[in-house]
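Trainee: Pasting the structures in now, so scroll down.
Values quoted throughout were computed directly from the atomic coordinates according to the rules given, and no laboratory measurement underlies them. Just so it is clear, the model here is predicted, and its values are computed rather than measured. Cβ atoms are built from the backbone, for glycine too; each structure is taken alone.
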Structure P
Amino acid sequence: MNLSLRQLKAFLAVARLKNFTRAAENQHITQQGLSLLIQQMEKQLGSRLFDRTTRSITLSPAGRHLLGVAEEVVARLESTALSIEQMSRHTAHRISVAATPLVASHVMPEVYRRFTQRNPEVRVRVVDTDRNHIQPLVESGEVDFGLGIFFKPVSGLHRRRIFECEMLCLEASETPGQQAAPPLRWAELEGAPLIGLPTENPVQQLVDMHLSRVAQISPERPIYNHIPTILSMVEQGFGVSVLPSFTLAAIDQRGLRARQLRDPTVPVSFYQLTAKGRSRPQAEPDFLHTLLEVLRERCTVR
């Protein structure tokens, strides 16, 4: 037996109106089509559902037995469908993203401002968290996607490259907001007082791989867990640091300048991390377009 919602609604319309013509109009189908639906139900159930005479249509004993169940099933399905529709509309007007504190504090506010101006009906939630927490948040569905530098693919997650960073050497400057300076070769970092991230950080591992080819890495170099701390230490003249260009968004008003590193040029991809097989927010394309717009403006050496 494989009764459909359409068949059940046709049955209920005939039972309520006691007239095939009016029931067909009620269901927006032809009378022939309605009759076919009832015939299919009767064939599947192996029993007549209506007693028909030239003057009247009444429920048969089997029809009366089916009536209460059909009403309950249709009512529950329609109620559930309405709830799902309302939930979908609610979800369509929300978007949530996880990012590291630097991206969340220096890139996302401008993205948020521009995006909500263009999409005032959409609520945006930004979760600022440690890099290691982004992947679990995406996997659990707590956020729609994560943003950052993810060097390795992860089973069940999709990495989409949305921006290409470059490695920069950041150093103190007497002129706040002066971002650009003459390029620097990696070899020129020999003997420089380097400040870095922990050695297990993938970005630092990339930096150390290139540094080790041209200079000896001091085991005593200062190490800090968070990029904003490194920026403050560099600004105060305690050393220099090699970081991806998305950090440019954080140095506009600081006494820092950025020098592009050459020989070699080292690209670093900035990714969107999403869970495979999960529905996506309707506003996501517009959000990513705005994000890329801000990254190009604020995270590129001028």
Structure Q
Amino acid sequence: MSILITGGAGFIGSHLAKALHTLGCEVVLMDNFDDYYDPRIKFKRVAALPELTLERVDIGDREAVLEVFKNYRFTHVVNLAALPGVRYSVGRFRLYNDVNTMGAVYLMEGAVEHDVELFIQASTSSVYGQTPHIPFKESDVADRPLAPYPASKRAAELYGHTFHNLYGLNVTVLRFFNVYGPQGRPDMMPLRALSMMLQQEPIEMWNNGELQRDWTYIDDTVDGIISALGKPMGYQIINLGSGRPIAFKDFISTYEEITGYEAIKVDKPSPKTEPLVTYCDNTLARRLLGFDPNTTLRSGLAQTWTWYQSEGHLG
């Protein structure tokens, strides 16, 4: 396989690149090192990888994207590049459309033009919104996004179907559920909570900490992506989550037990962008991909804490 990983300097992208390199795949990374969070973190991730080809390109730049496809012969594309952040996206409709939706379209154009065998489009559990259907199933309509970020990702999913219908492009949409682990994004709660606990800053416990999230460890997520790379299925949407939602208050108490630090907790009402629960029905992933997310929350948080300490975050 010759694989293009967009967002290759990101949390999931860098873990995936390392795993694929170990399997003997030819890997090209694409990233623009944007400053949504500190770009130095992304450069550090890339520096820790084996020597891989890196294209510093913004997926929102159509001509630059198509030029990359001209210079390589990719068999597979994994589009992990996106502007993240559910709450940050509020009021930034055009920006999220330009990057997350149109960027995916430009990549699909390149994939069609250069006969890519399989295009994997990363999506999010946020597309389900506040739904009465629990757990979340791929057959759900997912037409009530709560913020521009999930709306832009849902639009990219729909464009994937259009490209499959018109041009026969194999598109697999993977809906990720709250991925966490070592080298995670600093803006996401698993690392933010650690920082707040250590610095004795108050942690907002929305709805008394009763909000539930389906935390999925990075290694399990990467295993699911790699399995999907070997299975062109026309057009398919697949949930990729642990299937074990955890209340945020239990998430924090687990961290307290692991680290020995006590969190300062402050009750706050949840924002309008936040569903009460994310809960993955991963039956389809288990059947089609052999997906078996076996990392418990305690084990995953313990490994995250070990990495956090090794990075010198305590100093």
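Trainee: Given a value of 1.18 for Cα Rg over 2.2 N^0.38 Å, for residues 19-138 alone, point me to the structure among P, Q it was derived from.
Mentor: Matching structure: Q.
Trainee: semi-axes √(5λ) of the Cα gyration tensor in Å was computed and gave 31, 22, 18; which structure, P, Q, did it come from?
Mentor: Considering all the candidates, the number was obtained from Q.
Trainee: For structures P, Q, which has the highest computed value of distance in nm of label points 7 Å out along Cα→Cβ at positions 115 and 259?
Mentor: Between P, Q, the highest calculated value is found for Q.
Trainee: Sticking with this structure for a sec: Using relative contact order in percent (Cα under 8 Å, 6 or more apart) as the calculated read-out, with 22 as its value, let me know the right label among P, Q.
Mentor: P
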